[in-house]
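The structures come next, written out as structure tokens.
None of the figures in this text is laboratory data; all of them are computed from the coordinates on show. Small disclaimer: the values here were computed from a predicted structure and weren't measured.
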Structure I
Amino acid sequence: MSKSKNNMEELKSMLRQHGLRATPARIAVLGFLLESNRPISHLEVTAVLEERGFEKSTLFRTLGDLTDVHLLRKLELGDHVWRFEVVHAADESTHPHMLCVDCGSVQCLNEGQVELKASRSLGLIEDVLLKGHCKDCR
């Protein structure tokens, strides 16, 4: 079986495990976001997937469906743009992001890139956002 066929079956399985039907739009959106290494905006999703015949409204509903079942995490990073990223099974907690104030690019910050210590008395922290200048803009 080809690699793309295996990938398609994995995407369908992920959707079904979360109680969703494996529609073409859901498969396309989930596959696109899995290939990305950063949070992707609705505009970026539609720019790519509209060319494959999907309507903007379908893609928007699909992002909502995938977020509702916790396959995706919806982020607003202070610039009034909703972005989406895949929630991996081993990554139930959120991770920090860096937003470039010049170009608007967003990077996921992994363990080792930044160290945060917060007192448990603060409560549950949902998101950590750093703003600055990316390596291309600085």
Structure II
Amino acid sequence: MKVLVIYVDEFAYKPTVKNVDTAEDVTEEMHFTDSILAFIQVEENDEEKDVKSREKKLVNHLKWTARKNNCNKVILHSFAHLSESKASFEFTKELFDLAEQRLKHADFETAQTPFGYFLDLEIKAPGYSLARIWATL
């Protein structure tokens, strides 16, 4: 799994093109402030491991990043451009849902961008050291 985490002052998205037929229909635009935005690529070899172990590793990284940026909001964004390897849609969605649930139980405000869509994105992010963190998990 590859993860690029960016602390954002502001983040907004608008669903534009549905690219997975089985994805639920989404039209709502969303806007967030003072959040951790996690661009996550779940890879094929992640499916060889237990989904809960992958979820725990991801959540621990996101919680650490949020603490370093003194915030409690996390946005999960599936981003299939950090690696050539991709896990299945179903495995990735399950991992995201489990991660979101664990973060909520730890008193984080969480959200996911819509799965199966290309999105128009607006990002305003400050330029300091821990505002952008890349990791292989």
Structure III
Amino acid sequence: MPVPEVARPTILLIYDRECPACHAYCQVVRIRHTVGDLKIVNAREDTAVMDEITAAGLDIDQGMVLKVGDQLHYGAAAIHALALMSSRSGLFNRFNYWVFRSPAASAMLYPLLRSCRNLLLKLLGKSKINNLNIADNDKF
């Protein structure tokens, strides 16, 4: 008798698709098959998960969000959780795990990555998402 396949949870990675660096990262990061199915969500689209992120008071312009079950991981915590779930297949995923497996390293490196991202988006003339509707907060 065949064993029924267990449904794997969907894990959401929410990021700014207009950021070339963020988009490249999200295209190559892989999680282990046993963890779940990773679904990439563009933070610039009107979605229920963006409503949830906004309701939680998380500024998507300052960090990506990883939703696992009902839990939202934000910024450094998101990249750390992704590293722990990573497949370790391929050079990038092994490197990602090695660098961000430590919460302390993630917390130290994430602000630097975010600053580089913000500078890149400013140079490209992109506007902020401003999901928290902060006045005069539309430019990088």
Practice task
Looking at percent of Cα pairs over 22 Å apart, point out which structure of I, II, III has the largest value.
Solution key: I
Completion exercise
Value 19 of relative contact order in percent (Cα under 8 Å, 6 or more apart) was derived from the coordinates of, among I, II, III, structure I
Fill in the blank from the handout: Output -13000 (helix-only ellipticity at 222 nm (-39500 (n - 2.57) for each DSSP H run of 4 or more, over all residues; to 500), calculated) maps, among I, II, III, to structure III
